[in-house]
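For reference, the structures are reproduced in the following blocks.
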Structure 1
Amino acid sequence: MDTVMPLSRKDIARLKGLGYDVREFTVKGEGEVRLRNVDGRCYFLGDVDCTIYEDRPMGCRFYPLVLDSGRVIVDPDCRHGERFTVDPDEAARLKSFLRQLRREKRMERVR
């Protein structure tokens, strides 16, 4: 399965600041910039763990929380989903982040 993890401008700037080439770790899809998958795996996934864990994108920080029909839920496809619950404060932060991404997407269309 290919990733649909959207990246904010701040995510991209942070990763570029670490020396990564934006053309290597991103793809454009549905009007937004997303994290690239390579052979079905996240570009930043090493042999065992995330190689940029401390600097990972915001969407990765929220996962496995996802928005489904306006509600924040634990992704039913997450293999460790039973370990997580939806904290109302975290759900509010995720919704705020998704609004930010929509604003960025609209601004890109204007350019």
Structure 2
Amino acid sequence: MPTVKETFDLMPTKFKPANAAGVNKTIQYEIGGEGGGTWHAVIKDGTCTVNAGPAPAADLTITMAAQDWLDMIGGKLNGQMAFMSGKLKLKGDMGFAMKMGSLFSV
């Protein structure tokens, strides 16, 4: 199983540029617990760039525990169920949050 850092390192390779036409958004990920940290992804002009650390300005902030993040990325935890159960917290552009699943292959 990959580490949290490895999932962020791989994120640009999972990006689906064809589904991101016209998207210009920054997502901040705050992953708590062992192996966690803060990363941000910038989706702009059909590209996805991921960097460690907080974003200067995020359109959407995702907060979750490290194990829940790994379970969601690994397909063991459904993102909608994680949100409904409080394991996944979102702040910001909720409309964009609903579209995020189509931007990345899991």
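Computed values, structure above
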read-out: Origin of the derived value 1.00 (FRET efficiency 1/(1 + (r/R0)^6) of positions 79 and 95 (r between Cβ atoms, R0 = 30 Å, to 0.05); candidates 1, 2); value: 2
read-out: Parent structure of the calculated result 13, 44, 36, 7, 0, given that P(r) over Cα pairs in 10 Å bins from 0, in percent is the read-out and 1, 2 the choices; value: 1
read-out: Distance in nm of label points 7 Å out along Cα→Cβ at positions 39 and 55 derived as 2.4 - corresponding label from 1, 2; value: 1
read-out: If FRET efficiency 1/(1 + (r/R0)^6) of positions 31 and 87 (r between Cβ atoms, R0 = 25 Å, to 0.05) is computed and equals 1.00, the structure in 1, 2; value: 2
read-out: Label whose coordinates, when log10 I(q)/I(0) by the Debye sum over Cα atoms at q = 0.12, 0.14, 0.20, 0.23 Å⁻¹, for residues 15-70 alone is calculated, return -0.32, -0.43, -0.87, -1.11 (choices 1, 2); value: 1
read-out: Structure with the greatest value (metric relative contact order in percent (Cα under 8 Å, 6 or more apart), set 1, 2); value: 2
read-out: Among 1, 2, structure where helix-only ellipticity at 222 nm (-39500 (n - 2.57) for each DSSP H run of 4 or more, over all residues; to 500) as derived comes to -7500; value: 2
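No value in this document is a laboratory result; all are computed from the given coordinates. All values derive from a computational prediction rather than experimental measurement. Cβ atoms are built from the backbone, for glycine too; each structure is taken alone.
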